[in-house]
1. Out of I, II, which has the highest value for volume of the Cα convex hull per residue in Å³, for residues 11-114 alone?
2. Computing log10 I(q)/I(0) by the Debye sum over Cα atoms at q = 0.17 Å⁻¹, for residues 67-106 alone gives -0.41 for which of I, II?
3. From I, II, which structure was mean projected area of the Cα convex hull in nm² = 14.5 calculated on?
4. Hey, mean count of other Cβ atoms within 10 Å over residues 91-98 derived from one of I, II reads 12.5; which structure?
5. Could you tell me which structure in I, II was used to calculate helix-only ellipticity at 222 nm (-39500 (n - 2.57) for each DSSP H run of 4 or more, over all residues; to 500) as -24500?
6. From I, II, which structure was distance in nm of label points 7 Å out along Cα→Cβ at positions 75 and 131 = 3.5 calculated on?
7. Comparing relative contact order in percent (Cα under 8 Å, 6 or more apart) across I, II, which is largest?
8. When percent of Cα pairs over 25 Å apart, for residues 59-178 alone is computed for each of I, II, which one produces 32?
Structure I
């Protein structure tokens, strides 16, 4: 009886995550698409700056863009074609209620954090490095505790995705995403050091890179 219940629970868990992840990533894609279009209308120079072709920032931007599309596509397709899971390298040992539900919580919380920081940045927000900016160094709000609260949210969301859909695919997404974020942080720190040499040096001494 217990074994049968466990199987039923596993089936309902997989079905729930299948629906949730498809809706979640579709919403995320729509949210950022709308925000970028809206911001571009408000700011003539635009808000997306991948950088010169083949530079470090450009590669980081391309990696993130490709993996975001891949994750969204996989989550939507597997909603209608469950057999897709057979090609993701599912790690069934991790596919249990506690871990998967914690992953969904972490995924959602990470996105909420990035969205909060996004709105808190207001007109200062950019995707990539704006050659003409930023016009000021953001040090208030969550930036009093971490120099990269938005990236922290992205990392939390990526880890949450791996736990919510434990597989070789999501593990690769997490590892590659983590490497791209770290590389981007180094590039942005160098840019900020050039823009705000003394002020940024003092800020670095007071606030940790992550937590």
Structure II
């Protein structure tokens, strides 16, 4: 049997990494961070325990990469769903709704992710985070930003702040209110994106173009 080519090996490594990332998201969402071990993740992914350490220096870094992958995939699906559009205002509205939707639908996972970022390891620069950053950069550029490189970190910071506010135990803010604030900041009509349950914006006002 001839040895596998470099491209085949690379594809196998990519698939193994993807399985580990997906297993991490699934297990942490089901059982929480502390109850999930690297062995559990390897078992769910059908991978050897040593493979986890080969790709990631620790569980916290693995979780950040896994959540960044989830955020990237969720954002990409929202931006590219039918009817597809090149309209920058609609795409930015979809981006805001996608990230707020993750905070609503995956509270345990997103709360754990935010807590990890605030710990000593800080913000992990990984391929998944870079793909997410590229989508956000493209979104602000399509919205008309003259300086996407400096404006997309502001969008990222505002979205992270909104997620934190949605998830803050004992003092959580309503996602609709946060959506209205973000839409007002960027001059977006409430009807863009995916309006929650078709309801009117808080206060009954509409964003003016």
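1. Numbers: I: 131; II: 113.
Evaluating volume of the Cα convex hull per residue in Å³, for residues 11-114 alone on every structure, the highest lands on I.
2. Details: I: -0.56; II: -0.41.
Derived from the structure labelled II.
3. Values: I: 12.9; II: 14.5.
Clearly, the read-out refers to II.
4. On the way: I: 12.5; II: 23.6.
The structure behind it is I.
5. I
6. Details: I: 3.5; II: 1.2.
Traced to structure I.
7. Values: I: 27; II: 20.
Max of relative contact order in percent (Cα under 8 Å, 6 or more apart): I.
8. Numbers: I: 32; II: 21.
Only structure I yields this read-out.
Values quoted throughout were computed directly from the atomic coordinates according to the rules given, and no laboratory measurement underlies them. Bear in mind that the values here come from a model prediction, so they are computed numbers and not experimental data. Cβ atoms are built from the backbone, for glycine too; each structure is taken alone.
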